[in-house]
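Each structure below appears as structure tokens.
Every number here is computed from the coordinates shown, using simple stated rules; none is lab data. None of the values given here were measured: they were computed from a predicted structure.
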Structure I
């Protein structure tokens, strides 16, 4: 029998003889199937030894938009971006604060911009609404909802064409629902607000959650005199189930202004959020990071992901909000672009800057020069090879061992059999003496043991291809 087949035969025999998880086991194996899993929480982790979970900051890029038109100004905000086929769309509040008169200089409006690459944005003349005697502007809505008009493209397969785009916005003392067939021409879905229990002067948002097959909404509240976040779900976008306040476990109770929650494209079963922490003593704001698997219970990380000392003009009053949206740009396939505001209140206009995360690069398992280990809980997969998004220093390395559910190393897949990973790759295939095919181990409980030195592991996937 060839060595490769012998290893697979022995591995299968050992797993078949190992104790199986019972139906009444309080901790059944975690079913990974062939989806990507990120280390943004501790779901997979059973034991860490000299390894930490490290939150990462996005890298700053270029300024992509300056709000320099008469209907815009220095307190433009609540930016929303999303991809629509080969077009990127952006919506934001146009507003200006007269620092001498200490009041707003003109009524708030909702503005629109678009881009083909996510970097160079244009403000089309839409000729929809008049501003100071002219319709030559990029305004798509005027009214109370302009304060925080927050659209999205509805990915519900049952969505009618006339409501392909939807939005929430401040209306009649609550959040009103809006619809559009083209993302430009908008109308209310009904006169009465659809959500009424909250404090709505923030970027309140909703989206279609394909994993749960429902709409989710997240909006601002006050809880014990602290700004917080509330959520509810809906099947039709008009009738929302009883709300729930977000649960952050043992994270401290801090002011959270906007939430920027969205499903992660590469792992739609995960919801990621970039809530803006508000510092009342200085009125400064800074985006942070959190993750959830059910939309209510969150692992909230406390470090700012865009700190006040990022490139420039972020340390003023409310100058550092994360826009809602995450874009995959064709010229940058292994990273995601996000956007954040700067220069709020401080000048004749404000700005939006692009930031980039590596693919899955929000939180990593990290080992330093002291070699460490990670052991997972029992998992069940359905793919054929283990692919990892990881990075090592020049002298660093990563090795992987597969164990049965009881914790015994599987013959042929021990640490000493693993071909060590080195370098930087978003899809590094793990092999054991050249073997990559794990099909014989699929659909059975196993544990993974990672040994690593001067390395980061961002995600893993048991890929079917």
Structure II
């Protein structure tokens, strides 16, 4: 087993070996808790959830830390607008985050620290930086001196000249250089504050992740993840202040997921073009959103549209339908020992190689797009196996069908999908679709019964009319050896 990860720092794929064999120290930047999460947040959460799942599937013990920023300018401003405390706002939005993530089947991190619960850790780290000459106090603030850290810009691949051109000193700041960034901010009237050696104030944004990451994972992390927008300045600053404090490499593998876009523009709250997770979950099953977010390689941009989610919904339903059919066919009592067809043997071979192909795709920089392709190919093979088992019943199909179901669900578990019982999922989808179509299940079953009676009486005209009427309403009837079943016609 060889796992390769694209390292943002080196801009190439590298063989992944953790600092301690078998044990992975992983940190991912969490949300700033001032508003509901949009699907850009969901992509980061789902991507790194799958990274953790796959590493554990491959035998690693993963100590996974994901933080909450529960104090910053956005939180202070929003709390002021709503007339509530910053703590109350943060608690509410962290609660919303858990609600969304639990619904999306995102596993809880091993440790989920909050900035306000680690003020002393942050102060101690800043004191080290001041003592080592990398930081300085000015008017109650404390700043990191960028020019004193050799190699600043190596992560984002920006030159000092380029960064210097865009740097500014805001009113009230007393930093020595426009590029320097705040480690500690003096409290303004009415803002939350904590006592420090430099006076009352609060931590800057970047320092919290360094303090909490090193507290729980040590001075060197194996993996540090987040969205592309965090490379600069957040992760660049994290790297600088952490390595200035310890003299050691802060992160061995930097990972960054691509943006979710709408019409090729980055989805963001500042642009006002975002769709919340809550909005999506009101219309689609959680696994639809999860599968959509994994449908492209995590480093690639992912363009959102309702049409894309509808296509993903259809694909997910086909997976559940394949599992449903295979299970029910495998459970039928069949005594005949008819040989398997050539097509069935080919399908069995595809299903038996699924796990190896799936793992190879995931080992190659967590290529979920390719892994999902292998999964869909296996679903197609399972359908072929079910069809042959139905056309030419044989007891020899039962075991391969059960093994195929197991192979698909085991692979899907790494992606966090196909967790529901197929009967439950499909029945729920049918009822939801019937509600949209304005038809009751009783009406469908009554039509099937009347059609069966007409067919028995050889009244083919009536039988065809009932079938056509139901199809015009979006209901497709399917006749098989076990009787007539029905499904929703997805437009």
Structures I, II, by Cα Rg over 2.2 N^0.38 Å, for residues 323-362 alone: label with the highest value
II
Parent structure of the calculated result 2, 11, 19, 23, 20, 14, 7, 3, 1, given that P(r) over Cα pairs in 5 Å bins from 0, in percent, for residues 179-282 alone is the read-out and I, II the choices:
I
Who wins on Cα Rg over 2.2 N^0.38 Å, for residues 259-378 alone among I, II, i.e. which is largest?
II
Origin of the derived value -15500 (helix-only ellipticity at 222 nm (-39500 (n - 2.57) for each DSSP H run of 4 or more, over all residues; to 500); candidates I, II)
II
To which of I, II does the computed value 15 (relative contact order in percent (Cα under 8 Å, 6 or more apart)) belong?
II
With mean projected area of the Cα convex hull in nm² coming out at 24.5, pick the structure among I, II it was computed from.
I
